1. If percent of Cα pairs over 19 Å apart, for residues 217-328 alone is calculated from each of P, Q, which structure is the one that comes out at 71?
2. Work out the source of 3.4 here, i.e. which of P, Q gives that when distance in nm of label points 7 Å out along Cα→Cβ at positions 185 and 289 is computed.
3. Starting from the value -0.96, -1.10: which structure in P, Q was log10 I(q)/I(0) by the Debye sum over Cα atoms at q = 0.13, 0.14 Å⁻¹ calculated from?
4. When distance in nm of label points 7 Å out along Cα→Cβ at positions 41 and 265 is computed for each of P, Q, which one produces 4.5?
5. Matching task: 26.4 is the computed value of mean count of other Cβ atoms within 10 Å over residues 33-40. Pick the structure from P, Q.
6. Which of the displayed structures (P, Q) returns the greatest value of relative contact order in percent (Cα under 8 Å, 6 or more apart) on calculation?
7. Could you tell me which structure in P, Q was used to calculate FRET efficiency 1/(1 + (r/R0)^6) of positions 49 and 113 (r between Cβ atoms, R0 = 25 Å, to 0.05) as 0.05?
8. Once FRET efficiency 1/(1 + (r/R0)^6) of positions 161 and 321 (r between Cβ atoms, R0 = 41 Å, to 0.05) is calculated for every structure in P, Q, which label goes with the largest value?
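FYI, it's all coordinate maths here, none of it is from the lab. Since we're looking at a predicted model, the values are computed, not measured. Cβ atoms are built from the backbone, for glycine too; each structure is taken alone.
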Structure P
Amino acid sequence: MRAVLYEDFAVTPSVVDVADPTPEPDGVVLQVQASGLCRSDWHAWQGHDPDIRLPHVPGHELSGRIAALGSDVVGWQVGDAVAVPFICACGRCPQCRAGQQQVCTAQRQPGFNYWGSFAEYVAVPRAEVNLVPLPGAVGFDTAAALGCRFATSFRAVTGVGRVQPGEWLAVFGCGGVGLSAVMIAAAAGARVIAVDPDPVARALAVEHGALTALPGTADTVAEIRDLTAGGADLTIDAIGAADVVQQALSSLRPQGRHVQVGLLPEPVQLDLSFLAFRELAWLGSHGMAGREFPRLLELVASSALRPDQLITRVIGLDAAPGALVEMGETPPAGITVIHPQRGDQPA
């Protein structure tokens, strides 16, 4: 099969021929129909993830059709259209048994601790817990956009952040995660402020539900506190940077909630002198369990949520290496989707 492969960190990958994957007894092999390009893929390529073993194929936001079944798999057929949560859970640990597969202690992640979906085929373990049937009303591109960023934002906003109608939410960073959070929170009735230095990203945030969008300057905290008459009820860091975390925490009203979604690959230094006396809550959110996907897919199929509107670019596999590099230099607004089955031309 053809796949994007890198043999050294931070060196531009190549599209090469590699061996086709084979299914594990309890897993499947998917023919990848669509794969999202996420900043987490860029972090992995930079060497920020200790699980990466070289050479490596990136990609963790995927949808496809079952191409091969493991010997122990029941309930699935070759040709079935599926979505896949990027956290492939074991299904057996205490966290999985409690329904919290997103923090499975034996989790596997395509594109991180095994080869991922920037390829024509990818293996998925434990089909019983890691495959989600794709409704006919939801296309492969939309399902790939759900796989990490939209699903992660859905749980961060509604599950971990527990946003309520009328609450003020400030979303820092309007890439795929941030724009998803804006759309989801606005649909839930929250009053959303978006923060991003990119004017295109700010325009997209307003288009998808933000009441206003700020460029992110030294005055951001004061601007948010003024707009909200005292501070946001909820903030989300969708980037992963120390200065963003500081601004997000400082923008909260007393007893406000901050949800950390963006990865922080380096140690950070923060002024947290106000954390206790304002009784702030700093919460982490990591993906979404496969068992929760059907509820999200129902909302998407009914058009209550429109992640397809966040897709701003579709490219072929040969354009993926350059797009991966671009994620660190000038990350594009919205979501980029890769079609591994295409030729070398952008779609």
Structure Q
Amino acid sequence: MKKVLLLLMLFSFNAEAQFLKDIFKYSTLYSSYDQSNSLQPVKSFYVTQENVLQETTPRIPNDATYTFGLRKLAFFDYEDKDRFYDGTETNIGQKSNEGNTNGLEYLFEMSKGKQQGDDFMNSKIFLRYLADHYIIKLEQTKNELVDLDYRSADLRFRLPIGKKLSLSIGGIYRTYQKAYGVNPIQSYLEENQWWNLSRDYYGHQDIAYSWENLQTGETGIDYFWYDQNDVLISNSDLDYRNNIFGQLVNSYNEEQLELISGGYANLSGIIGLDYYHYRKSFWFHAYGSVLPIHKTFSQADKDKYSYESFIGKNDWLDYSVGGQFGIKLNKKLGLFTEVAIQKYWDRKIEVLKAGINFKF
């Protein structure tokens, strides 16, 4: 009996080891660090009453990104199979509805960094199982650079049409936290004057004063602005709106959106089409998925903030489209282009590349 149990344990262990080996076979673990100069503003200066020149140019830290990832994505014939991964490259397999082979593919990636002085963290989880007649895909995307954050489960039937064309149709369920489409400050200003926001929400107070231009005789009224601690922060309405009020608007939007965030989901119909043609001297790969109709799920007290309520219909068009084109005109000259556009709700991610290669 002990021998039988031992054999079963060994068999189970070997089966699990083989299972894990198959999952991680051809996968790549990678990490990278990238740093470059940020776009610096034009130098600015201030002259004191004592005629002392002081530079007031804001210093923006360098752009930098840390990336960590694990990926197993099949390459198409036109893609570079010997590349070093740094997280900036795009692999068409995770964007199109087709892979270069059936089976399991995945990507786990996290990037954290700074761009133009602002911190960001992006993450991506992609799992897809491609079979002859169906597609299962799970995805999580967080892109703070375009303020897009969602999770999705995608199930489709797949219908190959010849050797180059493939049609897929099914449903996709997406969950998200943001109240996409809602702009709290716009709603506020439709019913209130802008200065009420400063007074009622942030404790800023304005005090009127009169002024006169001694050369022209022109007169008028303007306002000093004081913060909640009675500290003078601006000498005029124009200066206040240009340099302070914009920060209050951003804070107000963030605070109000936080109050109505969470609990949103869409069940959407999805239709995909892929075309793939490859020759060493010419290749063309086009793909697209459209989501034409949706059913919204949200908490009762937040339903009025859903994207469907915002636009007033359930048949808006979300989509993900793109393609690769390349041609070698001769042994030395070649052209290529890549396009990728994704629009979900009111957020859009766009990539466009084009170029010419000439080998001497």
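1. The structure behind it is Q.
2. Working through the options, I get structure Q.
3. Structure of origin is P.
4. Q
5. P
6. Once relative contact order in percent (Cα under 8 Å, 6 or more apart) is tallied for P, Q, the winner is P.
7. Attributed to the structure labelled Q.
8. If we compare FRET efficiency 1/(1 + (r/R0)^6) of positions 161 and 321 (r between Cβ atoms, R0 = 41 Å, to 0.05) over P, Q, the biggest value is for Q.
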